[in-house]
1. Check the numbers for mean count of other Cβ atoms within 10 Å over residues 177-184 across P, Q and tell me which is largest.
2. Which structure, out of P, Q, was relative contact order in percent (Cα under 8 Å, 6 or more apart) derived from, given a value of 26?
3. Taking 0.55 as the value of FRET efficiency 1/(1 + (r/R0)^6) of positions 57 and 73 (r between Cβ atoms, R0 = 25 Å, to 0.05) derived from one of the structures shown (P, Q), identify that structure.
4. Suppose you compute FRET efficiency 1/(1 + (r/R0)^6) of positions 17 and 49 (r between Cβ atoms, R0 = 41 Å, to 0.05) for every structure in P, Q: which one lands on 0.70?
5. Here mean count of other Cβ atoms within 10 Å over residues 129-136 was calculated and came to 17.2; which of the structures P, Q was it taken from?
6. If distance in nm of label points 7 Å out along Cα→Cβ at positions 25 and 169 comes out at 3.0 when worked out from the coordinates, which of P, Q was used?
7. Assuming 64, 52, 27 is Cα extents along the principal axes in Å, for residues 97-264 alone as calculated from a single structure, say which of P, Q it is.
8. Give the label, chosen from P, Q, of the structure having the highest value of Rg/Rh (Cα atoms, Kirkwood Rh).
Structure P
Amino acid sequence: MNDRARIVALMLPSVLMLGVFFLLPVVAMATFSFRAGSFGAERQVLSLDHYREFLANEAFLRLLGRTIFMALETSILCVILAYPVAYFLAFGAGERRFFLLTLILAPAWTSFLLRVLAWKLILGSGGLVSSALLSLGLISEPSPILLYSRSAVIVALVYSWIPFVALPIFAGLDRIDRSLFDAAADLGCPPWKTFLRVTLPLSLPGVGAGFFFVFIPTLGEWVTPALVGGVGGTMYGNIVQDQFVRALNWPMGSLMSLAMFLVMLTLVLALSRFRHLLPLEGM
């Protein structure tokens, strides 16, 4: 086999899977967004009414913007909290780093739903936080702390995604050539400046990967807001789910899903456009 045939043979299974399980559903969803209704004769009628309704509904657009901001906030917090952990694993844990990394990833082996429900119990009236504040005399009676709010959603999401952010950052830090640190020290560079000018730039690809590991799924999150968010923590994914399940308005649900997909695609393309700013050749 020549090089081109070998490349085609290796890529063909992945391309077929991508086409069947991603591109075809997106095309079907885009097509359905032009339907006048979900069932019966209306399903065969093409209409732009749902597009007009979506663009005229300021509540949908505000909720989409709010969800984008919450996803950004969650992703940034995950990166800030996971970076020191990954730094310690890469440079301070020694031979124990893979054991400690396994301990960090261990909670992810349990059900995501179970972990979110655990936070519902922790933040509830009889939960750990309320009991601790009650014993300290800071509150006079049991009450939910942060539960059914935007803050509760962010706390639960950050807890759930930190291990998945620490992993790519650790991989990026672990691949840095240690001789670069010796060279910086020989040139009189203090540790803090070595971190800013050597370690941090070379770890940015891992930081970017971890950021998008959180940002992309968080944009479509609806389970966590439904369990711990309440009315104050509603996200865009909850409205999309309601359109499909409760309202049975599949064209509007498809349109709202496409709008969210376009937001994610725009951000990925923006990152690709500025990929030359990341020191990938140093990795």
Structure Q
Amino acid sequence: MVADEAERNVIRQQFARFGSSCRRFAPMYRQVTLAGLRTMLAGGGGALSRGPQYDDVRDAWRYYLEHDNQGRGVVLVGHSQGSFILTELIRQEIDGKPVQSRLVSAILLGATVAVPRGKDVGGSFQHVPLCRATSQTGCVVTYVSFRSTMPPPANTRFGRVAGNDLVAACTNPTALGGGSGSARAYLDTRGQMIVGQSPRPWVVPERAIDTPWVSVPGLLTAQCSSNEHATYLEVTVHGDPSDPRTDDIAGDLVAGGQLLLDWGLHLIDVNLAMGNLVDVVTQQARAWSGRGQ
């Protein structure tokens, strides 16, 4: 339970920037490793939201409430395995309980949150709705991202719920009220992601960049979409071959030289809209504090 470079990299990629608006707590937990995940995906059993990984996060949550919270508002931030665990934590420890009044929002990315078709509450949570405005608090921001040119295939790992009564939720942080918006991405200058690295030049001719992050204003837009397989955040890349800036981004999962379409842009779900997410949290925190809670 000692943080190494892998954990520190995830914090840099997905969490550190929230420090502009929040005190940050990132508990270590006995997470399912990549090897364990491969076993689960191959049908070896187990669940991301149950077991010692959940117990550790639940215990960290209870410790935080007892020793560190002091009545403050709380934003829960998770991705992938972390979102599955936080979804279960909200169900068991927060949803419909007095502590729900402290929930500013929950950002649950890279995992499927279920809602009844056409509704914003129900399904995964009985009292915690989806966020539809930056002034709304006590709600959930959630999405899984796919390229507009590579929508979820039939074997997608995200964005679908079994049965006809529930659907996967999608809230677009670039335009919470609906429609399309400009994605304010923060992408690693060296091409680093939560797993792996895909270096490529940001401008042509290539030149050194001395900041750890690059932004790509106007290059990416996002909107919630659905096809016959899933509901998802559709990310469109607006490359311009006439200018020197890159016309594409890295973020697809590749194994053995094969593009894994069923994962979408999972590796950069958070990076794609990090600027938008920080803005949403900042405004929600102000709204929560302004209501005298």
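All of the numbers you see were taken from the coordinates with simple rules; none came from a lab. No experiment lies behind these values; they were computed from the predicted model shown. Cβ atoms are built from the backbone, for glycine too; each structure is taken alone.
1. Structure Q gives the largest value of mean count of other Cβ atoms within 10 Å over residues 177-184 among P, Q.
2. That value comes from structure P.
3. Considering all the candidates, the number was obtained from P.
4. P
5. Q
6. The correct label is P.
7. P
8. Comparing P, Q by Rg/Rh (Cα atoms, Kirkwood Rh), the maximum is at P.
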